[in-house]
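Each in structure tokens, the structures are laid out below.
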Structure I
Amino acid sequence: MTRHAFNVSDTFVIQGRGVVVTTDKRYEDLPSWLALKIGDDIEIRSESNPVRTHVAGIEFINPWTPKTPFGFLLPADVPNDRVTVGCEIWVTEASVINPPRCE
């Protein structure tokens, strides 16, 4: 199962590292169920074929505040032209906080 987490608002390339994706969500606006971690699988959905990849890094801007846009790094093998503004980022259940069960 996958869930839509956010959309791409901007990208830029760090040579030798990969594409940095800036999302349309600030840290304070991220879904409460989201716990995206380095290594988690994601799917980038657009009008063309989806790109299945993973999170290579979580970007932090200094100084950080809850109003800072959320951004993350993709692996170096993901081409910048496959991650365009407006693409949807979908996550797997590995990135979802599961509330404890009451039994």
Structure II
Amino acid sequence: MDFNEYQNAAKRTLYGNEQVLTNCALGLAGEAGQVVDLVKNYTFRGQKLDRQQLTHEMGDVLWYLSQIAEWADIPFDDVAKNNIAELNRRYPKGFTKNN
């Protein structure tokens, strides 16, 4: 599945038309916080990394990102392609400790 297919499939579960952008931005922050908590608990509390839960939370982050792009009429593939192009410009030889 490519990003545009994902974006299109995901939008069927988007509810409402007022304050969608705000709802999605706040939801993104909340879901990103849950990803951070899983990593924090693994790193600093010695908990086992729950990969299934991490996958779930990352999927929620992906959903919110895709719907922000949907609201702004930005193809989600463009988000991914532009990000890779930017990374290639910044780090043409890949990322190293000396960059």
Structure III
Amino acid sequence: MVLIYTTFPTKDDCLRVCKQLLEERKIACFNAFQIQSGYWWQDKIVEDQEWAAILKTDKFKEDEVFEALKKLHPYTTPAIISIEAKKVDTQYLSWLVSTISSQQT
């Protein structure tokens, strides 16, 4: 299992992209939440309200999710970070894999 973390400027952007990845079965589920961010951008410190998303997928779909995020993302330089899960409940992992492997009918 892989968790992919990314941030968006608005709730609408976040949900639009996450729902598309979900519909395309690139991810099994996502969590979206508002965050307060601080970062360097163009030689100055910026503080912003953003929306973060944790996308849940497997190693086989990881590259597809990265490529899709690069195309769909509104940011010029988006944070797209993959974290491999060290341990996952076997029932949850089975659900995740079967969900993203299912073909739409």
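Each value in this text was obtained by applying a stated rule to the coordinates, not by laboratory testing. Predicted, not measured: the structure shown is a model, and the values here were computed from it. Cβ atoms are built from the backbone, for glycine too; each structure is taken alone.
So here's what we get for this one:
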| quantity | calculated |
| --- | --- |
| Which entry (I, II, III) yields the derived value 1.7 for distance in nm of label points 7 Å out along Cα→Cβ at positions 60 and 84 | III |
| Source structure (of I, II, III) for distance in nm of label points 7 Å out along Cα→Cβ at positions 4 and 20, computed value 2.7 | I |
| Structure responsible for 25, 23, 12, with semi-axes √(5λ) of the Cα gyration tensor in Å calculated and labels I, II, III on offer | II |
| Top of I, II, III by distance in nm of label points 7 Å out along Cα→Cβ at positions 12 and 36, largest first | II |
| Of the structures I, II, III, the one that 0 was derived from, the read-out being helix-only ellipticity at 222 nm (-39500 (n - 2.57) for each DSSP H run of 4 or more, over all residues; to 500) | I |
